[in-house]
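No value in this document is a laboratory result; all are computed from the given coordinates. Source: prediction; values computed, not measured. Cβ atoms are built from the backbone, for glycine too; each structure is taken alone.
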Structure P
Amino acid sequence: MRKPRQLKKNAYYHVSNKFHRIVQIIMCDRIKKYLLALIHAAAEKFKMKIKNICILDTHFHMEIQPGEDENLSEIMKYIKQRFTQWINRTFDSEGSAWKDRFFSRIIEDLTDLVRVFVYIEQNAVKAGLVKRAADYPFYQVWEDVTEKEYYPME
């Protein structure tokens, strides 16, 4: 039985999802660019804040805060469905583009927010793809982490 997803109003989340093996095989810059554009569109549609994001060949990570009255599961459903539809149309395939459910964890405080930010930032470096995160084209900082911007929900 699946463990219920933990959701908290106005919380930041660390979100990650693995691509299906087939997507990993065909992974290229074009696919990563599309996913980045799709996440940008979702950010507008759902009024969510994104601290940073990193898309690798096997999975992606992002640190997000859903907009007021928005639901993390609905946001991820939108991203995952649209991405799967595009993959299937573009590469004449069928089935899910994702290996499993997305991972999410509530970020509890500013220290945790910074820790997750750095973890995501260093993904491409730890994978040996670049020496500096800033050199990886599929790592983006959308909002810097500052105490002034972080408002934990009581």
Structure Q
Amino acid sequence: MTDPSAHDPVLRALAYLHPAWMAVSIAMAAVAARSGLRMRRARRLGTRRDRADRGRHLRVAKPAVALIAIGAAGGPLSMAWLRGRDPFETAHAAAGVVALALFVAAALLGRALERGRGRPRDAHALVAMLALLASGVAALTGFVLLP
């Protein structure tokens, strides 16, 4: 089947919506990671941490994960409806599913931390970094799918 977005300029423009959405979402997650790493470094060094870091981290991380989840749903829809392809036949889809699962796991661990349930700080940090790494792999494998 031919790619409908190859011949229709509107579909072609819409096909770039998912990659643009995900680029912004992943950038937000990276910003959240930056404040999270500052908190981690201060805790590990035993130095006073900036109280604003926690608020910044939560204000950016929560919407980032929500946007990532919405964008992850948009990928298969874009492939099926705009591109006329099987949404889960690519390495990009596999990397995207892994990244999404890791972001959700990091969010759940972060929620436990926020509510004072246990101390899964190290697990949260590790899973969040793996999520960012997996999202980088998903981004790289997605380049070949651009119209």
Which of P, Q yields 15.3, 47 [Rg and Dmax of the Cα atoms in Å, calculated]: P
Among P, Q, which structure scores highest (criterion: distance in nm of label points 7 Å out along Cα→Cβ at positions 14 and 46): Q
Structure with the greatest value (metric FRET efficiency 1/(1 + (r/R0)^6) of positions 38 and 94 (r between Cβ atoms, R0 = 35 Å, to 0.05), set P, Q): P
Origin of the value -11500, where helix-only ellipticity at 222 nm (-39500 (n - 2.57) for each DSSP H run of 4 or more, over all residues; to 500) was derived from one of P, Q: P
Origin of the derived value 35 (relative contact order in percent (Cα under 8 Å, 6 or more apart); candidates P, Q): P
